[in-house]
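J.: Take a look at the structures listed below.
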Structure P
Amino acid sequence: MTDKELVNAAIEAREMAYTPYSGFAVGAALLTAEGKLYQGCNIENAAYTPSNCAERTAFFKAVSVGERNFTAIAIVGGKKGEPIHEYCAPCGVCRQVMMEFGDPESFRILLAKSPEKWQTYTLKELLPLGFSGKDLEQ
């Protein structure tokens, strides 16, 4: 799958976002090492805390069916019903979930404005001092 196809899948996933409170719709497309795609959108809740980000939705869908090896995720976000104007970076909680399942040196995060315009980062660039299971080994 090309990066452009991954970004397009994130844009498609954004259309499913449930955002009655913030109106800020996010879509994510997660790619496994085997080339499988898992899409996610943000899902809000009136109590806010039970809300779930698009990135975690995609990861949880994939992990719930046995996936454990991931190579990249594309993320898009912006006001629902409007074109995407800015890059939308993952929150700290989503970065920590990525740390659980992605290699900080090679897992790629694509922040996109359109299918033609995106920036690519490694997980280590967005979470330079990430905490992982290795930190629990003594």
Structure Q
Amino acid sequence: MKLNVFVGKTEEERIDIYVNERKQIIDDIQMLISEKNELFCHKNGETYKIGFSEIVLFTVENEKVAVFTEKDKFFVKERLYMIEEKMPSAFVKLNQSAIGNIKKIKKFDCSVSGTLKVTFSNGLTDFVSRRQVKAVKERLGL
């Protein structure tokens, strides 16, 4: 891949990418330059702007969507399916009520028949449902 950067005040700012096929790096670049790379989360009555790269796991708890980072737990007012539509390609649906960041996965445990147990970098665990096992394995190249 070849990269050209031109700096000048006479040109309109733009990014053009020409590729033979769509790859993960293209999705990552697109997410970095888009304005959808952050999410407003709430904790103890305060609002925080959290970058998708900091998020480990989204999960539903008591009909609210919880957002887990390496150290904290936040909540968002949106539904899980609404968040799923705008999140970067680094996230994969694990089951009906959880979406995880594949870059933050520490290990898998296949001992439970038909499902995968996922352990994330912050110590949280969740299960990949039987319906999602194939999609998760494909995304991870397993």
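Any read-out appearing in this document is the output of simple, stated calculations on the displayed coordinates, not a laboratory observation. None of the values given here were measured: they were computed from a predicted structure. Cβ atoms are built from the backbone, for glycine too; each structure is taken alone.
J.: Which structure, out of P, Q, was distance in nm of label points 7 Å out along Cα→Cβ at positions 78 and 110 calculated from, if the result is 1.7?
T.: Considering all the candidates, the number was obtained from P.
J.: To which of P, Q does the computed value 1.3 (distance in nm of label points 7 Å out along Cα→Cβ at positions 62 and 94) belong?
T.: P
J.: For relative contact order in percent (Cα under 8 Å, 6 or more apart), find whichever of P, Q sits highest and give me its label.
T.: P
J.: In addition: Work out which structure the value 1.03 belongs to, where Rg/Rh (Cα atoms, Kirkwood Rh), for residues 38-85 alone was derived from one of P, Q.
T.: Derived from the structure labelled P.
J.: Matching task: -5500 is the computed value of helix-only ellipticity at 222 nm (-39500 (n - 2.57) for each DSSP H run of 4 or more, over all residues; to 500). Pick the structure from P, Q.
T.: Q
J.: Once distance in nm of label points 7 Å out along Cα→Cβ at positions 6 and 70 is calculated for all of P, Q, which comes out largest?
T.: Evaluating distance in nm of label points 7 Å out along Cα→Cβ at positions 6 and 70 on every structure, the highest lands on Q.
J.: Cα Rg over 2.2 N^0.38 Å was computed and gave 1.21; which structure, P, Q, did it come from?
T.: Structure Q accounts for this read-out.
J.: Can you say which of P, Q returns 2.5 when distance in nm of label points 7 Å out along Cα→Cβ at positions 46 and 126 is computed?
T.: Only one of P, Q returns 2.5 for distance in nm of label points 7 Å out along Cα→Cβ at positions 46 and 126, namely Q.
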